[in-house]
Each structure stands twice: as C-alpha cells, then as structure tokens.
1. Using FRET efficiency 1/(1 + (r/R0)^6) of positions 258 and 274 (r between Cβ atoms, R0 = 25 Å, to 0.05), single out the structure from I, II, III with the greatest value.
2. For which of the structures I, II, III does the calculation of distance in nm of label points 7 Å out along Cα→Cβ at positions 186 and 242 return 2.4?
3. Hey, Cα extents along the principal axes in Å derived from one of I, II, III reads 59, 49, 36; which structure?
4. So P(r) over Cα pairs in 5 Å bins from 0, in percent, for residues 114-169 alone, computed for just one structure, reads 4, 11, 10, 14, 13, 13, 13, 12, 7, 2; which one of I, II, III is that?
Structure I
Amino acid sequence: MASGIDELRQQYRRMLEIRRFEEEAARAYAMGKIGGFLHLYIGQEAIAVGVASATREGDYFFQTYRDHGIALALGMTLEAGMAELFGKDTGCSRGLGGSMHFFDPEVGFYGGWGIVGGHVAVAAGAAFRSKYVGDERVTVCFFGEGATNIGGFHEGLSLAGLWKLPIVFICENNQYAMGTPMSRTSPLEDLTLKAQGYGMVGDRFEGHDVSVVKDRVKTAVDRARKGEGPTFIEIETYRFRGHSMSDPAKYRSRNELEERKKKDPIAIVRQRLLEAGVKEQALLELEGEVDDAVAACVKHADEAPPAEESVMWSSVHAPTMAVPADRLPRGVVRVEEGSDA
C-alpha cells in the first residue's frame, strides 16, 4: 500500500510541475518573453504522467506541438523546457525549436511535431526499427482527434496493423480540433471504431484519473512489447485553455468550461492522496517545492544565453557537400557561408 501511495505522490508532483510550468509559460508569453506559438497542456496532465508511468526507459515517444507535458513527464528538466520556450541556448533544442519542437532523446522524447498528423508515419517507422532489430522497445505516438482524418494517420496505422508493429497510438481527444467540435468534423463519435479497419485493438476511456490512464495504457504497451501488435487508444480529455495563447476560446461557454473543471486531474489525485492518509501539510510542502522549482527554471531561462547562430549552421542546415562546381545540378549555385547571396 505504501508503494502505491509513493507512486501516487510522485505522479502528483509531476502533474503539478507540468501545471505550474504551463501557467508560468503563459505568464511569460503575455510579457513578451516567449515568441511564436504556445500550446498549453493544462487539463490534460494525467495523460502524460499516466503514460510515462506505464512505459519504461528506452521506449520512443512522439507528440504533437502540444508537447511540453509529455516531455516533462518523461524526465526533461524544467530548466531545459523553459529555456527552450525563451529561445535560449540551454534549451532542449538549443533555443531553435521553441514551444512546438521540444526534443530530448535522452528521455526517449523524439519531438513535438508541428504538422498535424505528419509524425504518425514517422512514429510507425521507429516501431518498425524496433521490430526489425528486436530491441523490445515500444513506440508511443500521441495526436489529437483532428489528426484522425489526415493522410499520415491512415498510412501509419495501416502499416502498423499490417506488420504488427510494437506501437501504441494515443488520440488525446480534447473535444475541439482547434476551435471546431468533433461533431462537425467526424461522422463517428467513437474514434476507436477506426482501429478495426487497421486490424488492431481499440480502447476508449476518460483521461482524468492518472491511475486509470496508467493501467489502461500499460495493457496496450505490454501487448505491443510481447509482439501482439499495435493498439489505437482514444483518451477523452479537455483542455482548460484555448487551442493556443492567441485563442480566446469563445466557441465554448463558460458554463461548459466550469463543468469540465470539476474533473480537474490534479484535484482528483490530490483528493485521493488525502483519502489515502497523506496529511494536508505534507501536500502543501510538496506544492511549495514545486512552486520553487518552477520559479527557479524561469529565473534560469531569463538569465541563460540566447540561442547561437553557429548552432543553426551545424544542426539546422545540412553541411556543405564537397561537390566540384562543374558537377552541381543545373541551376544550383553554391553559396558560401557568410556571403551576402
């Protein structure tokens, strides 16, 4: 029983870290310290932490541009995440990726991907690699309900089902594909019915309880690891903020939002800890530690050096090929680094 409480306490800490991280990111964005887009994970924390608890070190993870939550759940440091949002060199992508392109292979996180549904086939490729070499790794691929009508989704699931790849597809159905309810974009209410078309198992449940998420996802992960093929999971959730920071979310009523907040995943796990005998004071101390850690990561991001142009030349651009000028394809002109061309 004690070990179960310890795990729940750890899950609560990680979920709270994600929530506080996102709240501070929103504040920094409003102050102009973060540029570009910012898609927050507030309200969906139980999914990221539950999935991380159901997998093991060495597994592969792919996410959409709403990627902060799973990156932190897997173990990316708060400092590396916030510095990336601030465009700093100490960020997980050296400040060049920003919010939509977190990346940390040391914790198994192979990217936030900006093209809707475009990463599904890439994740299937990672799973194919695992099956080919027999390394017993499982790939977990997240996407939103809006991606289930995209070509890459169908290609990825079709090949995964055909080859029985060790992959778990997780649709985080947060009810609105950007600002459009699913009732206006899909003829199906139960998206897991699509699993039948790809010869794989389907599962569907609410994602407000981190323990439920862990147990249901672990079943699929274990199945994949044993070579029994992929699973398509639809987890019903709800984002408490708009699609991005530029979205006022006027397409839903305040009453709807307040009703959904009654299933706040952080409030659920906190109440369970209290019922299990954890003292209120102990939780307050834990919450204070999280607040301090997030404040420290913001301070680090403020003070860290900015992204360096030299990194872009060595990581974003392909290195110059040693091809003689007379062998270049017709119409291609070599531009030397640092030239004005």
Structure II
Amino acid sequence: MKTQIFATFGPSCGRKEVLKAMIAAGMTGMRLNLSHTTLPDSEGYIRAYQEAAKELGIKPQILIDMQGPELRVGALKEPVFLQEKETICLGGTQIPVPKEVLEAACPRDIILLDDGKIQIEVIEQMAGGCIKARVLRGGQLLGHKSIKIQNKNVAMPVLTEHDLENIRLAKEYGVTALMQPFVLKGQDLTYVRNILKENHAEDIQIFAKIENQMGVANLEDILPEADVIVIARGDLGNDMPLWELPAVQKDIEETCKKKGKPYVVVTQMLASMEERPVPTRAEVSDIFHAVWHGAWGVMITGESAVGKYPVESVTYLANTARTAEEYMK
C-alpha cells in the first residue's frame, strides 16, 4: 500500500515551482485550512497546485479543513505576549474570545490557547462579559489560535455559515475531500453528508477528525459515516494528559484497522522543520511507526504552510514513509 503524503497550503509553498518540487518529492495531496480564509481567497494556491499537478501528470487531491465547531481566539491587531503569573482579561478588545467560552468558563477552569502552548487559569467572571485569569504558562499569542476549556465540551454548531459558503463552492474549486473537525458522533457526519448532497457534491469524501475524548469514546458510531479517520493529535493531546496520547492514538489505530477504515496521522510530524532543514530522530521515528502500524496517510501542516523548508519537509515525510513500506514487505 502506498501511503498518502499530505502537505498544507500557505505562503511558503504557494508558488507552482515549489508545489511541483513537493509533488516530485512524493506529495500526493494538499490540505487547505479554512478556519480563517475562504476558497475564493485561496484561489491562487489552488490553481498553482492544479497546474503543477497537471504538468506532472497526477490527479490533484484538495482537502478542505472546515472551521466547524472549533473555538478560536478572535482577530488581534498585533501579537500579545502573556507573561507567566500575569493577570489578564479574556474578552473585550484586547483578547477577544467566543461568547461560548465566556459563558462556559468557571473559576479554577484551565484554558488552553494555541494547542496548549499557553495555559491560563480562570479567576472569576467579570462584569461586561470578560474573564479574569492568571497565566500559568506564558508565550506569544496570535489571533485565530485555538482555545479550549480543559475537560469541558462547549456546544457549537457542526458547520458554521462560513463552512456552508465554502461547501457551496467546493466542486467549482476541485475539492476532493472535506475534513470535519471535532466529530463527536456519527450523526455529525450524516448532517455534513446531507449538506454535500444538497450542493451536488456527494462525491466529496469526508475525513472525520478525532480531536477529543468524546470522539474517541464514540469512534465505533463515527466509523460507518466517515470515509477516512484523522487522528488529530493537537487538540486530542489537549484533552488528556499528554503522556496518555500515544496509547489513545494506538487504540484509534487498532479500531480503524479492525473495521477496515483508512486513517491519517497528523500534527507535529516534522515540527522542527519549520525552522531547520533536517528533522529530529524522534520525528522520523514517529512517521516510520505511524506507517508501520497501518496509517493510510500522514500529513504536515505548518511545516509546509509557513515553514522555511516545505520541499525538504515533504522529502523527509515521503522517504520515511517509503522506508516503512519497504520494511513491511
């Protein structure tokens, strides 16, 4: 089985020449993160990839990653540096957050920002719809980064209006698959599939992202409704002690294999290559074992979107996957 090699669109790989080099290095498909952009706004990337694929004689795979029920920090005029032990206010204009977070957060709740890179503790609800909080783990916060209240599932719509508009345009832009975030139950995907049918896009595959413990618990209900499972280790790792994540990943893999459902492993596969031309030994070992255990696909995100070495990242991802495939023969 040839492992699918996915990369992510972004300014680092938006030119046809770079995309051709990535395809030549083994890339088989591209992910477009639609959390804070649209298909029309990304047309330059999409057309460049389609032209590159045509010139190299391959069929382009375009995966759109929906906004979905993920909570994110609002737009920031400039990055905000949060200092450890500093007291801050979430909400308002300084650090805008969704109203669902403001309504759900309670004193002593732990809030994770930017995939848990920043951690804060709620002190109290303030007048005017703000949360007073203490910074436990600091760092630089950018706009549109993920936000999660630890051990709480905040109710959100399966698809946003932003998502629905992108789905209406999906076929026009050659989209081949839709990545649905934070899938909690099979019914979520039934709803998404019906929306695709309403827009004459029923041939678009659905990749179900497993990103929290509820999704893990309901995996057998989700599997029949999904074409592919995505083990999204970023948010999944925020929903449990990080040392438990490898075992949960393994459980998901074994369930998928038992049911004959293809799965993709994502998040920090080659994170060090955003800044360095050579990965760590741990990263290539992670990729090798993901493929050896049975992954249908592996994916890089920031490494190709904003990293300094998009072609080199794909080269290491693809070559390591191929080595694992050879080892299994």
Structure III
Amino acid sequence: MSSKVKFAIVGCGRIGKRHASMVDVNADTELVALIDVNKNIQESLAEEFNVPVFLSIESFMNSDIHADVVNICTPNYLHASQAIAALKNGSHVVIEKPMALSKVDAEAVIHESLKVNKRVFCVMQNRYSPPSRWLKEVVESGVLGKVYMANINCFWNRDDDYYQGGAASYWKGKLDKDGGTLFTQFSHFLDTMYWLFGDVTNIKANFYDFNHQHTTEFEDSGIVQFDFVNGGAGSINYSTAVYGQNMESSLSIIGEKGSVKVGGQYMNEIVYCHIKDYEQPVLEDTLPPNDYGKYKGSAANHQFVIQNVVDALQGNKTVTTNSLEGLKVVEIIENIYKLKK
C-alpha cells in the first residue's frame, strides 16, 4: 500500500470526530466517509469534513466508496458486530476500547480477520503517553529487579448527567450495552497493567454502588486483587463516585531494587522514582486528556493511533495494540466481573 490510506469512521460522537480530525490532518491518510445514525448531525458533519455521511454501516458498504480502514467508534455493544461487518467488506478495522464485551465476541472478530487476511487495531492510546513508555522501559530493562507488587488507583467523577444527558444516554449505564465501569472507564489502565506485566490469575474482588443506583445497572466502585502469572501481586482500586471532578489515575510499582509511581489525574507525571543506581529522566509533556466538556478521560493520543495504522499497513511495522492484546483485556475484565455472580 503506497498511496494514501483511506479511512471511514463509524460513530461520530466526540471520539469518532477526533478520529476523523486526526485522519484529516495526517498527510498519509484520506477521510472518505462518516457513518452515524443521528440524522440531526448529518448536514453539519458533511460540512465540517467535506465527505459523504451515511446513516448506517450497511448503506456505506452498499455504496461505491471503498475504505482501506474502518474505525469503529460506536457504543461498546456494537464494536464486535460492526468490526466483523467491515472485515467481511474488505477493510482493516480500528476498534475503540473495548474490543468487545465478551471474549467470545472478541474471538469472533479475530477469526474473521484471519479468514479475510485483514488487520485489527485496538485503541489503547495510553500506551503512547511518555510516562507509560517510560514505565515500559523501566520494567523491561530489569532495573527494578523482581517486581513484587503493582497497584492501579483510578478515582474519577461520572455523575448523573453523564449517564442521563445527551444522545448517549440510551446505552451508557446499561449492562448489556455499556458492559460496566471497567469496560467503559478503566479498560485503558488494565491494558497498561497487562502490557507491563502480562496475564493475571487468582482474582479476588469486591464491588460497590455508592451513588449510581438510579443511573447505572452496575457498580460504580471496586477493589480487585490478583497475582501475575509471571510473578508478583497486583490490584486495581477504582471508582466513578468521586465528587466534582476526576481525582487520580496512578500506577505504583514496588520492585526488588526500587519503586516508582506515575500519577496525576491521568497518569501524566512521574510522582516517585527511587531505583538503585538509576537517574530519573526528564520526560516530554503528556498530551491533555480527552475532553468531553464536563468530563475528562484518558490521554488524547489518537494521532499516534492513526499513524500506527499507516506505518503498519505501508511499512509492515508492529501494531501497537493488536487484536490478541485487545482480547486479553476483555477476558481479564470478564473474569473480574464473573466474581459478581
């Protein structure tokens, strides 16, 4: 593939529009279509991006427009089925987190991609943040020695308006469509844990619903403990019941030869670094978080996601988050939630 990589975006909420914008400004890519079920934004989308806008993925696929890549930016429960449809139509796919809401559905996506020889890119943009890349280097270089413990704290604010306001209220907070707090809010951080330390076992968990009883069909907080298959213990403590604004997203690692912590509201800074015979580097600034108006999310690194697609398709470079890694994050979350039953 030597010419511009052609993209179509399915789902044109804030994240979908960010995908479209990042495609628009990349010299190696071309935006060829947008797809969204909301008729009310069809005209404004066409004017803003100057491309055809379709009301369904089926109508797009029945058109004469071809996309090398289809980005799935729709509600969680649609990710797997729409990815499979795009693969069958001859496109590679980029899937926003989560890849699916079950391991079985994620496996179905992978199976279809193998059948049609197309690639699946999973969006876990936290991997591109300078503190995350630094943690990866620290862990893989072995300067910490044996890793004893790793702990993630994610304490965010998601109030009633988040679930009940706007066009997304029909799926946010619904168990069958949303999947739960770990899928929608915190899968990025479980991905970081898996990326750094590998698979987990011996999971134990407690779940709580402190102040979302009338807005969600699942917990707003949890305390999860596990062992890493490769050795060491881990945990994630999470909540969307924080008052007013996001409080913290952090990862602490305790090792044989030192300890580190990356923290801030969005795991955007080194908070602590004390390692034997090691000097803490100066990192470049982390990009701001995704801004949803009243709410903030993980780092806005989607330009790197789009560039990785180009690099992988044109230069046979490694996919930053491949389909097997996307599946593993889904499987870990599914295994945690099984403890509710």
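Every number in this text was worked out from the coordinates using simple rules, so none of it is lab data. Fair warning: this is a prediction, and the values are worked out from it, not measured in the lab. Cβ atoms are built from the backbone, for glycine too; each structure is taken alone.
1. Ranking I, II, III on FRET efficiency 1/(1 + (r/R0)^6) of positions 258 and 274 (r between Cβ atoms, R0 = 25 Å, to 0.05), first place is III.
2. I
3. Label of the originating structure: III.
4. III
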